[in-house]
Structure I
Amino acid sequence: MILTAIVLCEVAFWVAILAGLAARYLLRRPRIGATLLVLAPVIDAVLLVLVAVDLLGGGTASWQHGLAAVYIGVSVAYGKRMINWADTRFAQRFADGPAPEKLTGARYTAKCWRDVLLTAIAVTIAGVILGLMILLVDDPGRTAALSGYFGILGIFLVVDVLWAVSYTIWPRKPSAAPPGTRLGA
């Protein structure tokens, strides 16, 4: 059930974003678009409630419950950036907005370190949710599957730090494309 809820929430998240952007750019209704975009965090709250109801109702935690915690953490931490990413592309395609800029050098390195901060936030949120699930259920036999996620969260963070360190040492070089060519970020 939880895996189905995660998939439905992920689909609903992107439907809300696409509907919001379509209302903003295609229908020229920015208020309706903003309202639809606000639904994205509401969808995360729905998933959190579904997970809590399942566990408090006697369900045994599985890898899907841990995945829900990770999904919520990533969605909360990176949600604004994901919406901005989609908004930039919608604006370019449907409102004659500028092409997305492809960052290089120090600017890309700074973005990588901002990603480390966002990943740390995502990992912290997911870890808190996992910890709360374990505390609320208060039955190690029913929450054993969740404990392994703490190590996975640590791996996510370490990989992101290594990525940022690599671009600190070897900054991304600009492409050899002629000026005025769209690079597609």
Structure II
Amino acid sequence: MTQRSQETVIGRITSVYGVKGWLKVYSYTDPIDGILQYPDWTLVQDGRRKPIRLEEGRRHGPGIVVKLAGVADRDMARGYCGADIVVPIDALPELPEGEYYWHQLEGLTVVTVAGDCLGQVHHLMETGSNDVLVVRASSDSIDQRERLVPYLPEQVIREIDLAAGTMVVDWDPEF
């Protein structure tokens, strides 16, 4: 996946839908139809980037279907399957204090309340009950283990300092 620091991935085109150029989209936004609020997308696929405009979109069952400008038929649409949908970070709405976008947490150094470095947040996973941080070892970490740390503010996540690039967690390094 190609990602520039001033951009974030908000979804992925998964498959064609119908014969008139519509596509199914897996949205990473919450709610999932929030992706439709961004009319200007950059599609990133196999290292290539293509700016494109969202012409139309709607919920369809549990997912989203979209029509992109200039995509007129199923064959043309098929070429976009597998592309990541990227938007500029400054297009995202500002969050209330204490809330963070996933891209803001990725790369933070994770330190326990006792001062042990566990590594860096590589990515997050959505689970049924709460999000989970995937923390991978770094050169400063206490070992070379990958850890899954639940993202539970005030319970496990004690402090996030974006400016310093750190996250303090109340987590046993043995887990």
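The value 4.5 for distance in nm of label points 7 Å out along Cα→Cβ at positions 91 and 115 was derived from one model only; which of I, II is it? Value 4.5 for distance in nm of label points 7 Å out along Cα→Cβ at positions 91 and 115 corresponds to II out of I, II. Between structures I, II, the calculation of Kirkwood radius over Cα pairs in Å, for residues 35-98 alone yields its largest number for I.
For the set I, II, ranking by relative contact order in percent (Cα under 8 Å, 6 or more apart) places I highest. Quick one: helix-only ellipticity at 222 nm (-39500 (n - 2.57) for each DSSP H run of 4 or more, over all residues; to 500) came out at -1000 when computed from one of I, II, so which one is it? Only one of I, II returns -1000 for helix-only ellipticity at 222 nm (-39500 (n - 2.57) for each DSSP H run of 4 or more, over all residues; to 500), namely II.
Given 36, 15, 15 as the derived value for semi-axes √(5λ) of the Cα gyration tensor in Å, which of the supplied structures I, II does it correspond to? The structure behind it is II.
Any read-out appearing in this document is the output of simple, stated calculations on the displayed coordinates, not a laboratory observation. Keep in mind that what you see is a predicted model, and the values were worked out from it rather than measured. Cβ atoms are built from the backbone, for glycine too; each structure is taken alone.
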